[in-house]
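S.K.: In what follows, structures are represented as structure tokens.
Coordinate-derived values only; no laboratory data. All of these numbers come straight from a predicted model, not from anything done at the bench. Cβ atoms are built from the backbone, for glycine too; each structure is taken alone.
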Structure P
Amino acid sequence: MTLLIAYPKGRLGDELLEKIAGSALGPAVDPGRALKVPAREPGVELVFLKGSDLVEYVARNVAALGVVGSDALDEKDVDVLELADLGLGRCRLSVSAPVGVSLGDLAKKKHLRLATKFVRRTQRWLHRQGITAELVPLTSSIELAPVLGLADAIVDLVQTGRTLVENGLAEIECITQVSGRLIAARGAYLEDPRRIDHLASLLVEASRK
């Protein structure tokens, strides 16, 4: 029976494929723009998906294994098994605001507006901080929100911080560290735990070289 493993698109996916190229769970052919290709390991196929969609494919037992950023995993209320932190795609989810604005300044606002695509994680952080805010859901170019007056600050992923600086923003609070996680479908694991463990071990070993 052919087993599907879901790999992420984007920066995390590029880093992962660079690590596992030539390994058993690397692509047997150049993927190009193809969304599904065979792996070198017999009986395994690879699919390439966006992070938020990838979680659904694994949760619904379509893909047996997947690699996804912990940020995307946190945003989904799904039942999957988290097998390992691969340590890839490291960055942080942070609050950033115009230069000179502190977290205390934001907390004092009567009507604080935060732009983010990480609504669930931001809500949990606000609750812990005892801060009330309106969340403005955006999916791209989030740094523009404070510049154009749509929001007072943003909650977004930060790696180098260069984009923040170029848009007059500064990181003021790290909410959580983010990295690539190996997840498994509960159904697939219960059906054939030995095979899933074997493939997971191959992937962990290759990704950490």
Structure Q
Amino acid sequence: MVEELIVTQTVSRAGRKRVVKTPEARRADIMRAGLEVFRSIGFAEATIADITSAAGMGKGSFYLYFETKDHVLGALWEEYVNKFVATTEEILARGGAWWPTIDELLTALIDHAVEHAELHRLVYGSANAKALELCRASNARVIDLICEFVTRGAAAGAFRTRQPAWTFRMIYHAADGLLDDLIAGGAPLDTAEITRSVLELAHRSLGDVVVVHGA
């Protein structure tokens, strides 16, 4: 963690003015600049010089916060995941019934992904292996949270599957893969239809007798 405050110069009508930014603010500047650069020229073509130029700082300042551009993309994805982790924890804290809760979690997951479709496109469409590894490490936090919920639901008799945690991992990766394919295709996303399909898969996989025999 960088302890010192970073001082930058801006020009105002009154002349030159000292602006003090915290390390957190400067890190956020780099992340926002990185996202802008990745969108405009692509992750593969982007350089650290491009990012620092967009952020309005010297190249040397970059290394106070990130090792590589891969870590910038990883941080952007971690920020995305953190927001959904907070949503997941909020939903789970309500203590609702098992099936409505899994429906709400998956619906929120899809809505969050569609809202951040451009970031999905960047990560899964152009990121290299190192950046993808960083992103997958963040994904594990969401998966583990919901796997624990599904495991408790199976123990309570709500979900009927031999391996509840494995089953949910398959549901998650199926939904994630579908979203990535649709987002990469560039066509308008039918969020309602995506949600219906994912929920149908989840109900069938987790042993909802009504859905399985009533379909």
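S.K.: A value of 28 was derived for relative contact order in percent (Cα under 8 Å, 6 or more apart); which structure in P, Q was it taken from?
M.R.: P
S.K.: With FRET efficiency 1/(1 + (r/R0)^6) of positions 43 and 131 (r between Cβ atoms, R0 = 41 Å, to 0.05) derived from the coordinates and found to be 1.00, which of P, Q does the value describe?
M.R.: Q
S.K.: Can you rank P, Q by distance in nm of label points 7 Å out along Cα→Cβ at positions 59 and 171 and just name the one with the largest value?
M.R.: Q
S.K.: Going by Cα Rg over 2.2 N^0.38 Å, for residues 35-138 alone, which of structures P, Q comes out largest?
M.R.: Structure P gives the largest value of Cα Rg over 2.2 N^0.38 Å, for residues 35-138 alone among P, Q.
S.K.: Work out the source of 19.0 here, i.e. which of P, Q gives that when mean count of other Cβ atoms within 10 Å over residues 75-82 is computed.
M.R.: The structure behind it is Q.
S.K.: Rg and Dmax of the Cα atoms in Å, for residues 51-90 alone was computed and gave 13.4, 40; which structure, P, Q, did it come from?
M.R.: The read-out was computed on structure Q.
S.K.: When Rg/Rh (Cα atoms, Kirkwood Rh) is calculated, the result is 1.04; to which of the structures P, Q does this value belong?
M.R.: The correct label is P.
S.K.: So FRET efficiency 1/(1 + (r/R0)^6) of positions 83 and 115 (r between Cβ atoms, R0 = 25 Å, to 0.05), computed for just one structure, reads 0.15; which one of P, Q is that?
M.R.: P
S.K.: Also: From which structure (P, Q) was helix-only ellipticity at 222 nm (-39500 (n - 2.57) for each DSSP H run of 4 or more, over all residues; to 500) calculated, if the value obtained is -23500?
M.R.: Q
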